[in-house]
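Below, each structure is written out as structure tokens.
Where a number appears in this text, it was derived from the coordinates with a stated rule and is not lab data. The structure presented is a predicted model; accordingly, all values stated were derived computationally and were not measured. Cβ atoms are built from the backbone, for glycine too; each structure is taken alone.
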Structure P
Amino acid sequence: MRNVNLSTPDLSIANKIAKAIRYSSGGLRYVKSMGVELKARNLAQVSINLTDFEQTPMHRVYEMVKREAERHGAVPVGSEIVGLVPKKAIEMAADFFLQLENFSPSQVFENRLADALSGAPLETKDGKLERLARPFLDAVGEPAATPGGGSVSAYAAALAASLGQMVAGLSRKKKSQAAYIDKLSEHVDVLRRAAEELAKAIDRDAASYDAVMAALKLPQSNAEEIQHREEKIQSATKAATEVPFEVAKRAVALEERLVQLEAIAAASMKSDLQVARLMAVAGARGALANVEINLEGLKDTGYVAAMRMRVDELRKRLNERENAVVK
């Protein structure tokens, strides 16, 4: 819950603002709001319930309240958080209002301390990027089945989303892009969320394939064990098919969003966006390759046929987008 106090005791103004910002009246998604009279303070308040701060961040809600208040001759004179608030929500607000350049949550002291206590590598002035990347590179380079191509595909797509997030974040700080600040902020939030989901898929893909390997090692000394082993293999292989397909879907949608971002991003970051789009395409193609190899081991013909149709649809979209990148 986040409430914004106004410089007026007029409850009707608070109600009008609440109506303008809440989703049920055509406002911001994940926002519920109402006007409240604070008699003891002789103020009106816009009481807000924000149900998904990642998709609709606190700062966006506050800015809309501020703009609506100005239309009615009022301004916010304070705000309050009722109950607990996620640390990430505060970090996102700080990034927006302070217009921090190249801000990273790792710059928050408590986050760095938590990383140190957990054994995660701290950033250093020299070679910090290599230190951050090295653990994953070493894991991929090991002579083991996982992490493999599926995890690398998810990582490539996650990098694409993060690079797009950087472009949107820097663009909204430039005066030349001031007219697009709301849209750029939306891109930052969506791309941040996409990067997080794709990053999770790195481990999910490895875990799903590990489950297939575990099923292959089940005993098969009699008919019952053979049947049980086959059922486990089929079930695990289906799960290992779903993960890269989800990555491919997200990567294709990501590339399409990066195209939208290109229309309003600062021209100086055109090459960064092109790299992001190429990485998204690579992640999608790699993920689809993993889907297809897994389909070869499945006996459920109905599932295989349906999945191949979905793969073909994605590949068609991907071909169109890839041709656009090349042009």
Structure Q
Amino acid sequence: MQTVGTTSAPPDFRELATRIYDAGLLRRRLGYYGVKIPLTIAVFAGGWCALFFVGNSWFALLIAAFLGVMSTQLGFVGHDAGHQQVFGSRRANMLLGMGVGNALVGVSFGWWVPKHSAHHAFPNQVGRDPDLDIGLVPNDQRPDGNQATHGISRFMATWQAWLFFPLMLLRSTGLHVLGIQRLLRNRDRAAAGEALLIAAHAAVYLTIVLWVLSPLKALAFVGVQQAVFSLYLGCSFAPNHKGMAVIASDAEMSFARRQVITSRNVRGGKLTNFVLGGLNYQIEHHLFPSMPRPNLARAQSLVRSFCNESGLSYREDSFAGSLHQTLRQLRSVAAMGPPDE
């Protein structure tokens, strides 16, 4: 694991940005999203229709798993909307994000966007990236109060590699809860609108599940659907930055260097691109977050050439390899032990 400090002589990013712009890779792709979004919503709705067909049967758990997968696919659409990739209008992207995020998935879009924007501004930077797992940061680099010296904190730090996937199953719970907490704190008009959509989602979701299934099967259905959603979503984001360089809290560096050295691409073809929602082109996405998803693959050759010319390491691994790097870093940090008290 590498902790990065300040660097000088930043590479010239403007030339790459000009090449990307001249190639038309920042233009909206309304044709692509005009097919992608309605089709994704239709398949998601089809899953709910299948639940009525299966009825009060344990086979409904297969439908729950399928809906967990489709919830993540809808999450990818919300991610694109949050980055202004879909429409030229910020309001249109916001409405799309609230539609798929709040209404269909039950996650606050208004809470997620600023949190994710902070991650993009300071990826893997200690104390500034809200998505940086504290377990990936050496004890001597952690903010005050986050050092694992005793009790449950010490246990979690020691066994964090083994707990990585089990804890990932709770990711969706955290997304739901944190979003609702933010809405309760804000209590403004926008928060009220989002809260109404989430309440409508919960009411319709629970009504359908309890109407079709017995209480025990309904509980199992919710558990399976949320677990699959959590695991799929977590495994889609985990390869992007975990196991990559961690930037010291006081470091200053160029935008391009910051984004490239903390990001990792996942090798694969069209299937990988579909399954990971375009997040497999993480370097390209972090350099140009508003670039529409279907254009990321076309930008790869330009970005890789820029990185080679600028002396920046362009990291690309297999999906399994990226997870291995994450677990190895977790074990490495755990082996360092807590700081002296």
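Tabulated results
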| read-out | value |
| --- | --- |
| Distance in nm of label points 7 Å out along Cα→Cβ at positions 23 and 295 - structure with the largest value, from P, Q | P |
| Identity of the structure behind 26 (criterion: percent of Cα pairs over 35 Å apart, calculated), options P, Q | Q |
| Structure (P, Q) behind the derived value -22500 of helix-only ellipticity at 222 nm (-39500 (n - 2.57) for each DSSP H run of 4 or more, over all residues; to 500) | P |
| Structure responsible for 1.8, with distance in nm of label points 7 Å out along Cα→Cβ at positions 39 and 79 calculated and labels P, Q on offer | Q |
| For 4.0 (distance in nm of label points 7 Å out along Cα→Cβ at positions 63 and 319, calculated) the corresponding structure among P, Q | P |
| Relative contact order in percent (Cα under 8 Å, 6 or more apart) derived as 29 - corresponding label from P, Q | Q |
